[in-house]
1. A value of 16 was derived for relative contact order in percent (Cα under 8 Å, 6 or more apart); which structure in I, II, III was it taken from?
2. 0.91 is what came out when Cα Rg over 2.2 N^0.38 Å was calculated for one structure; which of I, II, III is it?
3. Of structures I, II, III, which gives 2.5 when distance in nm of label points 7 Å out along Cα→Cβ at positions 38 and 206 is computed from the coordinates?
4. Assuming 4.6 is distance in nm of label points 7 Å out along Cα→Cβ at positions 102 and 246 as calculated from a single structure, say which of I, II, III it is.
5. Which of I, II, III yields 0.00 for FRET efficiency 1/(1 + (r/R0)^6) of positions 22 and 166 (r between Cβ atoms, R0 = 25 Å, to 0.05), as computed?
Structure I
Amino acid sequence: MHRRSNATVLPDQGTKGRPIRIAVVGVGSLGQHHARVCADLPGAALAGVFDTDRDRADAVAVQHGCPAFQHLRDLLPEADAVTVAVPTVDHHRLARVLLEAGKDVLVEKPICSTLAEAEDLIRLARERSLILQVGHIERFNPATEVLRANAVRPRFIEVHRLGAFSPRSLDVDVVLDLMIHDLDIVLSLDGSEAVQVDAVGVPVLTPRVDIANARLRFASGLIANLTASRVSAERVRKFRVFSPRTYISVDFAAREAQVHRLADGPDGPEIQSERTAAPDEEPLRRQLAAFVTAVRDRSEPVVSGADGLRALALAHEILARMADHK
């Protein structure tokens with residue numbers, strides 16, 4: 001599942017033939033679901049959880065019958081791999097400690113706060129021959145597979161990712177919180193670099209940007225227009241792609257896709273439409289299963305540190321353009 005044919009094979013870490021022991025660092029709104037999935041994931045075993053909120057860690061540990069580590073250092077002998085689901089500002093510090101200890105790491109998106117921090121983690125993982133996967137979960141949405149299979153030479157992309165206000169992830173603005181999901185997908189569909197970036201954004205309920213729009217032009221000729229909001233009345237996760245003779249509309253929330261093609265019919269050109277309801281598979285479960293596969297097989301992860309860095313770099317360029325308009 002999700003394997004790259006040209007994956008880089010890393011040295012065996014001695015985990016073949018037994019479950020991969022995964023510890024979860026940070027069991028808040030997202031990390032608690034990492035623990036839930038790892039506790040029931042084939043080929044894996046939940047080694048334990050750690051959170052600076054001891055009561056929260058204890059509650060999750062009791063729920064899944066695993067230890068709640070009192071200190072980060074306590075989990076090191078017990079885990080082969082670790083998922084990091086803490087606030088973005090802590091990604092680099094914690095992931096670095098884990099990589100230095102020889103642990104494979106899945107760090108939630110964005111990979112880090114700064115490009116220098118991301119580059120440091122990538123370098124360290126490479127030097128230690130360790131897995132560094134980034135939690136761009138929409139790559140594992142079943143509807144994304146339909147998108148990637150049908151979006152041949154995309155020319156125009158329109159994205160709306162809107163959500164209601166939530167107190168989570170307020171340490172970053174909406175570009176790093178929500179838009180970065182779609183930046184990663186756009187970059188995975190188009191191999192060229194962004195040659196023109198224009199963006200605007202405004203704070204609404206927080207001191208940071210809460211609603212943003214970015215218009216990107218790529219060297220390939222692709223134009224992408226992305227809107228992200230965390231202060232909207234409704235939840236929207238729409239990704240539309242226009243390619244030669246093809247239009248694809250993906251609803252990430254519903255995990256479904258519609259593909260419309262211009263075809264030669266008996267009476268001339270006609271539109272042929274196909275609606276695909278993606279399998280009822282939880283994207284987080286698919287993401288963690290892919291992480292287990294990478295750890296077990298010592299293969300390059302589906303979403304590598306380099307992928308996370310590329311999305312982060314484009315996000316920072318968007319933020320820079322927003323600052324120009326202030």
Structure II
Amino acid sequence: MADIAAHLGVSRQLVSIVLRDAPGASDETRVRVRRAAQTLGYRPHLGARNLRGAGNRVLGVAFAPGRAAETDVVESLYPAAAAQGYDLVLSALTRTRTTRQAVDQLLGYRCAAVIVLGSQLSAAHMRALARHARVPLVAVARDDRGPGYDTIRSAGDQGMAALVGHLVGLGHERLTYVHCPAMPMAGLRLDGVLRGASAAGCETDLLEVRSRDHTEEAGAMAGRRLIRRRGLPTAVLAGNDEQAVGLLHVLARAGVRVPQDVSVTGYGDSRLASLSAVDLTTVREDPDQTAVAAVGAVVRRLDAPSARPGLRVVRPRLVVRGSTAPPP
């Protein structure tokens with residue numbers, strides 16, 4: 001602002017009035033100041049503006065960039081936050097960066113609240129994190145709920161039951177479910193598979209993958225174990241789309257045709273699922289609904305600090321593509 005003032009030969013206070021849209025400057029002066037700001041490449045310091053303001057309008061988001069479903073939610077969070085008058089600050093969860101470290105960075109930016117996507121923290125550690133944050137905390141894609149944080153999740157049990165019903169409707173009787181306990185929401189999705197199979201009276205084999213990774217590599221591990229068996233099931237359900245993609249790669253290298261020999265399903269309807277080379281039958285967790293629910297929970301807690309954290313369940317829907325067909 002001092003540079004703009006010197007460029008125009010006016011006071012810094014006058015430049016501040018114009019850039020803040022405050023009263024006290026003529027229309028002609030406002031045009032001159034804004035034109036000079038554009039010429040000189042002026043950008044407001046958002047952090048300083050928030051600190052000076054009556055209330056912080058920034059929400060922090062901790063997420064894993066390598067997980068397709070989480071990046072979809074982040075994309076939807078921007079318009080959802082903007083609709084409520086908030087900006088976003090992102091902090092990444094990586095192999096070398098814990099949830100606590102990511103959240104601490106967001107708190108360092110004085111975020112008004114924090115949204116955590118897909119954390120693998122235990123319920124006890126999540127409660128401790130909420131106490132540590134001292135601002136409203138929202139956990140997305142968890143199958144638990146705690147007294148210190150709001151929870152937003154999909155009805156994963158219903159989604160998996162719908163996939164089982166779809167496969168049984170095609171005539172499949174021997175199903176295998178790739179279960180990775182390290183995956184957030186793993187227990188809820190397993191319950192849906194077992195309940196759907198029990199209701200349909202079909203045989204279900206549980207293939208458990210003990211791996212901290214619950215994406216493509218977990219699916220590839222499951223695929224290699226399936227190939228070593230004497231006989232393949234007629235259909236395989238993966239815990240998420242990434243696992244299904246890893247499974248598809250292994251089956252293709254082994255000469256197993258999908259869906260002619262084996263049908264494969266995922267979960268989440270991430271961008272991977274709709275690729276023409278994948279064409280995956282899956283269940284859609286609407287990222288727009290998830291984002292709106294997460295921001296809504298934040299705003300509710302900010303407007304009423306004494307309000308108790310709650311649970312919001314987003315209803316999924318079946319998406320049928322070319323990776324499933326009647327059994328051979």
Structure III
Amino acid sequence: MANLKSQISNQKIALALHGGAGTITRALMDEAKEAHYKKDLQAALDAGYAVLLHGGAALDAVELTVKVLEDSPLFNAGKGAVFTNSGTHEMDASIMDGKTLQAGAVASVNGIKNPISLARAVMEKSGHVMLAGVGAENFAKEQGFAFLPADYFYDEFRYKQWQEAKATGAMQLDHTPLNEKKFGTVGAVACDVHGNVAAATSTGGMTNKKYGRVGDSPIIGAGNYANNSTCAVSCTGSGEYFIRGVVAYDVSCLMEYKGLSLQEACDTVVHNRLLKIGGDGGLVAADAKGNVALPFNTEGMYRAARTSLGVDFVEIYK
């Protein structure tokens with residue numbers, strides 16, 4: 001334990017997470033609702049940071065953090081996944097290890113309680129990076145993942161959101177409210193006692209989505225990326241723009257090739273490069289020195305962070 005404490009004192013640890021960018025407006029957010037969101041964000045932060053504090057791996061920390069958020073009906077991932085046009089729940093997730101550059105992702109999977117864990121299984125046991133649809137579900141069965149009934153993913157609030165979207169014939173971005181309703185992609189980044197970083201992202205996509213639409217969340221380099229030499233990034237927002245901007249990797253590139261700091265790289269991408277192509281949203285990032293950045297260009301972003309450098313907060317608005 002003394003040796004571990006010595007390591008922690010020399011190598012800073014950090015965890016940052018998000019539950020979606022583009023939030024319920026302040027005018028529509030009552031105290032009880034805000035407290036509920038913050039309670040679930042705090043629970044995820046506490047769970048993930050405890051892993052790091054006890055010398056655990058960044059990869060384990062981000063997986064656990066995202067699982068806690070997937071188990072909350074408040075966020076658009078896992079239990080809280082929104083309805084597709086056909087009334088199902090198609091979920092996407094990805095995870096990446098900054099030490100090895102190994103990555104795993106799943107797209108358009110149904111019935112999986114924690115898609116982030118399936119993404120990790122893809123990384124560690126499949127020999128591939130991304131599996132989708134029926135193939136991903138067959139792999140899940142081979143790996144012993146349980147498939148939950150549709151009732152587990154049903155939420156009256158979310159059902160009404162879907163009905164409103166269907167009435168207009170539109171798909172609804174995960175970070176944009178219909179009236180006062182908001183559900184967000186979830187993600188986490190971490191730096192552990194060994195200086196390794198990792199990133200994890202999970203989502204239910206867009207309300208009323210058609211054609212097997214897949215956004216940026218399961219795409220390595222777009223919505224999720226981790227590299228010990230630069231940073232770990234998890235994104236949330238208008239997925240098509242994050243794919244076109246290769247946002248997560250763009251942050252890493254600015255650090256690697258232009259020598260920008262974590263904060264400078266994140267701000268450049270979110271407040272300049274992403275906006276130039278019409279994208280909105282945000283991201284959370286961490287580097288191997290234990291620094292974190294949580295920029296967004298929307299009214300708010302469900303977010304939280306804790307580091308051994310003294311950062312410790314749970315916030316929604318700017």
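Read-outs throughout are calculated quantities, based only on the coordinates presented, and are distinct from any laboratory measurement. If you're wondering where the values come from, they're calculated on a predicted model, not measured in any experiment. Cβ atoms are built from the backbone, for glycine too; each structure is taken alone.
1. Answer by label: II.
2. Working through the options, I get structure III.
3. That value comes from structure I.
4. I
5. II
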